[in-house]
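Computed from the coordinates by the stated procedures, all read-outs in this text should not be read as laboratory data. The model shown is predicted, which means the values in this text are computed figures rather than measured ones. Cβ atoms are built from the backbone, for glycine too; each structure is taken alone.
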Structure 1
Amino acid sequence: MLYMHDLLQESGLMRFLPTALTRIPLSGLFLHTHGMTPGGLFVIKASPRYTEADLISKAFACGAVVVLKEGETVEFQRVEKGWIVSIPRILDQLLSLCDYFYPNRPDHTVAVTGTNGKTSVVHFLSQLWGWAGYPWATLGTIGALSSRPDFHFQTASLTTPDVVSTARFFHQADECGIQYAAVEASSHGLDQKRLGKGPFEVGIWTNFSQDHLDYHKTFQAYWQAKSRLFAIVAKYAIVHASVPDQDQLFEICRKKKVAVSLYGNPSCPAFYQPLKIQPDGAVIHIQIESFQWQGFIPLMGLFQYDNLVAALYAFYLMGGSLSKVGPFLGSITAPKGRLEYAGSHEGGRVYIDYAHSPDALKKVLETLRLHTKGKVGVIFGCGGDRDVGKRLFMGRVASDYADWAIVTNDNPRTEDPWKIAMDILKGCLKGELIFDRAEAIQKGIERLNQGDILLIAGKGHEQGQIVEDQIMPFCDLQQARQWLSL
């Protein structure tokens, strides 16, 4: 249990603290009321949805005993349910506050960044650790998962949660005896320092292509955000050979004395080669330095074999035995919503995937083309209030790599769905517009013939459709299986 006295004794603010405040026990540090425990210390961040007064009221209602907020000077206010403390530059102190509250980390940690593939690499790592008998935990787009049934962690639905939640995740994992942990590192999360100070034993960069330019504005700024991962990596950097500006990345790692290894083609120490593509996977050859493996992998997609190689390489560099996990590779599974098989209709197959960037959609459609001699159709949209520039390219990818396409809603948020659709259709001349996503899925399934494949792209594992500020229940997999069962 920590006290305000413990937190501020090195900050120069102790002389201002009322005696009653120094003795208040604090159960934890929180930036969100979701999952907050009674007796918590709540730090206010500016919010477009709530006023400062609303956040203070909500924090106390959820059990906070002290609320920290930004102020020009140090001030303390006693209120009915606790204390409100104003401190200058409070967000600058968050990393130190995290160290006080959540100082522990598992012995072996991995952070994975990249435009696509983060979830899959983390998921594959968890399976490798499980086969090796290592207790593990992961955090990312599909939530917090663990091999330990006594590990329970709640956080907001972000690829990379806030810095406090991330620190708490590692601390709780360590307290549960978990030795191996992997997290997804989004460009937003890296830019906003949500991963804290690290250090991570291994950092992985899977690929780099257009996305999130509504936030980063330029490719250079996007690249810089991704590269920040390696400033908090302690030992190994694993980078796909296709990632641009490798000289800059090597220099970052050289200054940190981090060993850099490339993967992804035969000139690299880690790569795969496809030997025979089959409808439900492929026979491939994998090489990780001197280790070699050959056999059937029940995964769809060349990009997934790259992701598996990245996970295997990280596992190996962290001391894992590849010969021990090799016999299990034939049973590896993809994460939920990543080329997930939904069922069949009239001899045609239906898959669900999270692809929501031009490069991801292109790779998935190219993959499906390899696994069928029939036609490939796609249902997709683009999110509202997000990167407008990618919509045209998403449309072009669908037009170039699918035989037919249906453009539909995908989290329009506060933006006009008609405008989003028109932006996409400028690049997708073969696209049919069906705003209602459930109807689009029904019509897409009805178009299937023997040997065809339908891809329902964009939402993957998601369980809702965001319209305005409301999340309406919606699941692509459930909708597809509903129509497939008729």
Structure 2
Amino acid sequence: MLIKNGLVVTMDPDRNVIRNGAVAIENESIVDVGKTERLEKEYYHLDAIDATNKMILPGFVNTHNHIYQTIMRGLSDDGESRHSSQYRWDIPLLRGLTKEACYASGMLSSIEMIRSGITTTQDSHYINFHGDAIDGIAESAKESGLRLVLGRGSWDLQGLAPEELTEDVPSAISESKKVANRWHDGDMINVILEASLLSQVTDELIVETKETARELGLGWGIHIQGPLGSHKDDPRSKNDSLRQYGGRAIEYLNSLKVLGPNSLLVHCTFTTNREIPILAQTNTPVAHCPCANAWAGRSVVTPIPSMLSRGVNVGLGTDGALTNDSLDMIHAMNFCALIHKVNYGDITVMTAEDVLEISTIKAVKALGIDHLVGSIEPSKKADLVIIDNKSIGMTPALLPIKNLIYSASSNCIDTVIINGKIALKERKFSLLDPLETVKTAEKQAQKILEKSGYLEDERFLLRGKFNYL
């Protein structure tokens, strides 16, 4: 296909923006980018998409997500503390996450993400009550056409989570290898291994999962949500060996020699100024989820502008429904731009261009797939989003990149192309049936609630200050 007459924001190394530009696509790859006048002559044989009054961008990249959570959207209560809500109410729900439920959650997630311009998503899956549940996530990605970076997470310490979710290290490594063998293809599905949450894993699991990832040529990741030992139920809070680091998680991980360009650190909310140079020196990327951090009531904002100024690579993510409820990337980009201006008291930090970078080319670099996607260049896979510059929120399109970040909504998304296939055209899905997807998700959500026993507990479903009559 030939997409022509648009404003092409390439996100190439020179950050070229081509007025009246065109993108030629053959099979799943971009073969040429340039002015419409030239490409029309050379690629006259390709089916054309007219992008007049539209902006052509690389597809957006969701650098961190928990896809299984979408089917439980809204059930994590904002009237309770983060830990009491997630681990008291939700564990009975999580036990109902079968392969079928995760597939339904994945399809529902895909609808929402594609509708907001996401073409690649990461997923951290560490709820392994059912060993094949992660297969439901992978199968939903294959069905929907989304590009997926699939994280198989493990934890081996009891504390904030029940014993049923913990694995000994040999079992965790064995199961992680099985997932990699089943699903990693180096293209549409890339598997990474994860030591899920720093407060829930031993040093042995951290080191062994990282070493296994190195051996298999895979990425690795870990959540860092607060200072080491900061929560009273954190089993690592009693570990004397952590005290020398004063709660500084990045320093601690650096001492274990697990940092580097293939190690994705999620959140890093309480990163100190002395730790940012470590991230820069080791080329360790960070997944930033500002909406989730705000929802969870974090007392500080991750110092992303300071990280970027020191050369740390950052990717933007939505996180999952337990701490966000929304997978809308346009919303995440808008909030990211605004929250850092408040935090720094400086309107010049986190510009629209900065946010677009961490949602595209820097995001795929963080995930280790920048050789595949993230920019509009010949030989890259054709993952593109076309923005309607005449839509409400984008008009007048005098500075369309700024409009995209500060005033647009997902209604501005006109067309989404993933791996050379049209997933959304003129705001209508080409490959998916949204109504059927919603029906299936509702049925699976009902099954999860029935198994949990919460349907009989009005305190759970109707909790809050409003009186339901």
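Once mean count of other Cβ atoms within 10 Å over residues 21-28 is computed for every structure in 1, 2, the highest value turns out to be that of 2. Among the shown structures 1, 2, from which was the value 10 of relative contact order in percent (Cα under 8 Å, 6 or more apart) calculated? That value comes from structure 1. Rg/Rh (Cα atoms, Kirkwood Rh) was computed and gave 1.00; which structure, 1, 2, did it come from? Derived from 1, not from the others.
Computed over structures 1, 2, FRET efficiency 1/(1 + (r/R0)^6) of positions 29 and 421 (r between Cβ atoms, R0 = 41 Å, to 0.05) reaches its largest value in 2.
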